[in-house]
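Below, each structure is written out as structure tokens.
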Structure P
């Protein structure tokens, strides 16, 4: 990069680290370090969540998927909109979880079930979370190595050192610098600050894409040039898509509902000033992502255009050659084979035909196909060759973004994009390290101890474990090999916890019949299915398929799989393949969730002795020990609709404006007009593909741009005001040493005395 780009990148990062160190002065106790004193406002939470959620791995995975499957499925994703909005408006799970005042998921699990289950479930969750999140630094490090053109090794004092390991180490050290001083306070402040800095960068990247590329002459033709059944824009023409299809969408909807509460607890979900403020932070999430999602979409669109349109064939050829050479150095260890491989790839010509003259592209036949075919012929059809080919194809797809952006961005914007990716990197990795370390301390170490740690020792323990978690991430990154889409790996790895956690959390928050035995059964069944599928996927190409092939079992199993999936084709397509396990991650996840639900309900109904006291857990009625009472209003014809969508007496006039605007935008516009209206129109008179290009531009680009302009000003203003209030409230807060996550007799130690008195009063009144 140019020196100006380095200056643009490094100065803001230095300021962010200074803010993290400054936040240490506000840490007085465990609640401060783990939950920012529970005094955070809606904008700090919402803007910070945007920064931590939009990570390097998210953008890489998004481009990887969209480059292969396009954007047509996004039309059907509108089905999720009313579900997500209703959950946000009603505070589904989030409100109730904040009412429990639990500092972690584990503390909630002990309050609702028992201590052994808290330890068991938290251990499993931590393993799943850490394995899932550990690839983040690895993907991010590779992105920066490719993006900055850094070689695979450098010499330090005459010793060859892996730049990948060096980059992973730097990434993790930066994350620790941000999280260690103030814990959740550091993360909230720095994430919010990074989110505020990100908005102007989103705008500039979007403007660059619009200025550089013509929608009608380049972008639209590139996206429309697809074979029937694999359209990038027409949602009625995607029957041939595998992996990311309608069934994957159905599984996503199911998980969205079932696992709403399964990953919260050590995140910002415990930091809100009140349950209502926490709910409003989630509701604001509908507006905060205007420019960020638009930027991600346009970057993916730009990559498709550059790599497939004839106007950019020279640039595309240079990107493919650079990408192939760089990837080959990583996956091929034999020097002679590497030289031969690169020589064969160098002979591949650029794409020269015009878009209107060439046959439509498909996943099996596109400008990247010659590279994959040539790689397959050079590497050979052996188990080792198949495994190397799979590594090559995966890394080739994942790193296309970094090479393409490096080739295309001018000076200045290169630095701003690098700064953005650095911020997305550290804002994600620091949160993930902290979430894992706080879970280990709060939900494994604390419940195993007979005596409390004490506030200073408690905070110190979280810091020490954070360093250990970072070391674990480093080790996993050093040895991990990605063999599938990033998104597919994340789905199956999360499913190790999500597969059985959904019923445990949902029924735990909302039902009185759930039991500890039911919770154990759900986790064992759901997570067992997911873990088994993960093992099969990871060992398929190298061990299992060759084993089956040697025993001539491939053909009979293929016939069986075809018969089982026949009724669900083309959305479920089970075939024997030497490279990939027949069931994809979404299919395994679906089976796991169904198994977990059935296990929880059946076992709980069998073992339930008496209904659980939800009021005590939620601090309602006589158990409202600190004045955070739920404001109730009677049902009437005037308020029935407002109550159904979650607008309660707690809402101010401004809150109501936000809620109703979200409702009309999401339900009326996105679902009513852009989905149902368009769906009916196409059932009566199907649109030609060029209409879908215009639809995509208006809905995903035009409207998103308007929302982005409004939300940029809105959230920057709200974020600055909320940051000032956060500093003031943290300085004035009084710490309760008992509020450290411990539980006695299914009640938080911090509330134990007050609830005991409330129960005594109730018994006396009887």
Structure Q
């Protein structure tokens, strides 16, 4: 042992101090202590030298650590932190939920609040809203902004983004994800990942994999064929790892091939770390590790959580009882567990620490800044989807609301006033403020019109989650009948009626831990909408949710907008669109079926809440099912209207493409309306008479383009031929059929094809 190391290791640091100060002091001391008086040269240990290759630093650190220290860094020491190596000046890791904002601080071993007064954050729109922007620049802005907030709060790992595929509208956690299409989810998650990690904060890409329902998520054993696995459920994760370079991945709760995903040999070792060459750390979902032998042998690197067998046997605070704690040490000491595997696990965790907690070059970050609030507002508005906006007989439309003629505006619905940042599970937030839709409308209208509010229905009166309170009193003394009657009476006297309903963050709605139990709107909202429509034709229904819903009243309503959960600036984002300050440009990232029975998992009886879950619909998820089966949806994947109109022309594509080549395609898009607007041009590819059954078409490219009135732009695409292949399970390889005819579909939505061009493979 060197003299410098002895000096450092004898230095006693109070570990309760701020981790940043701890790291700075530690590194400074070591640098001083490692200067040799005789040689005049610095001998900083390799593991502390940021100029050295990170793998060399990891090897050096491992060589200095005891077996016990290596095991210690593999499991939590509190709800959201894990051990470092104080003897070597290696700090602990701090993680944080979630993908939409930085979770408030909790007690070290409880979910209740720690009582901090400076842990409020900016709530950014839910990831369904981000996906609905179809805008990679918006994703980069989102990642940059939330990464800065995580860095300011001294978090090392941000637990997100989520890219699980929207398989069923019943999944309570769909609002946290990026829709039904793996290409869209993959393209949208990459900029988010890259920008977060520029802040020296790791993303934790989740939940890997096949975590597509909340019902019995801890015991569901998913049966899915290899082709479906590789074509539908893995591509977004693969792109996040390979193109986004995610530094950590969170394993899911459920099982695959009889093994929990938190220690699943095939998906973690063979696919993630083998095929994809992932060099980061696999983190368990909280309490997701269930077997000490499998945790020791397979791909889990860092174990967090609660409810483990070890915890329940020794008491709620016994973190040493985790699968990768004392049980792991026992297996290492008696030879049941591999020392080589231990070094791999510890090395990956060290690499994560070096990239984050020990990264001295990361920026400072910021929180609740005007820039972050502006970003949340912009992303929210750009993600809102105008689903329907029919004209009346005189050509007038409800949206955008014209304040020159609308002098009395009625706002109806609990979701116009209810805070949506509190609740929903691990994405629940403590915000500095949340602008409600009603507040946003009032601010936008000012003195130009009278804004009246009626409740219409009573949903949830809860106002707290894990100790965070909304401060709202949502109690109501009126009966359901009286609420509807009062709303209808007010509607008859208004110029415009804006109904805000949808779902909320309660159990069996948009919430972690439970799935929905019905496709329709809760709380008898259908009756409210029908009464309003009968009282006033100038009605716009604004749905606040992260999921599709049934709309039996759709024929009675001229305007419908999907408004999502838009975070701190929700009301302002919504008002910007309602009054035309922002021209809506969002497109649906998933299909709205007319009825739940039209949704593929439900159509084939494959949505169950039992232990065994069979993905019998295979590759036919979302629009792939509706297109191929010729089922008309309520609203198609990729659908979204504008306050202007766009014309497509001059469709072009390569006449042929080789297996190693690139398909080049282009189309002209013109704004033929009177407003500036943004159009999302979608390019789908379908194979004619394929060797294996394939969907009619699949999304392979998209581009968001801004156009002034009368302006035309040429949108160009380049698609690698490899993206046109399908997965052959027998050969375990991607195959592109040679000498086959394909069609390029230029579209404004999956059901709105503007032009097609045929090409062939060589």
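No lab work stands behind these numbers, since they all come straight from the coordinates. Here the structure is a predicted model, which is why all the values come from computation and not from measurement. Cβ atoms are built from the backbone, for glycine too; each structure is taken alone.
General observations
- Which entry (P, Q) yields the derived value 3.7 for distance in nm of label points 7 Å out along Cα→Cβ at positions 45 and 261: Q
- Winner on relative contact order in percent (Cα under 8 Å, 6 or more apart) once structures P, Q are ranked, highest first: P
- Which of P, Q leads on distance in nm of label points 7 Å out along Cα→Cβ at positions 109 and 581, largest value: Q
- The greatest value of mean count of other Cβ atoms within 10 Å over residues 397-404 among structures P, Q is that of P.
- Identity of the structure behind 4.8 (criterion: distance in nm of label points 7 Å out along Cα→Cβ at positions 61 and 437, calculated), options P, Q: Q
- helix-only ellipticity at 222 nm (-39500 (n - 2.57) for each DSSP H run of 4 or more, over all residues; to 500) derived as -21500 - corresponding label from P, Q: P
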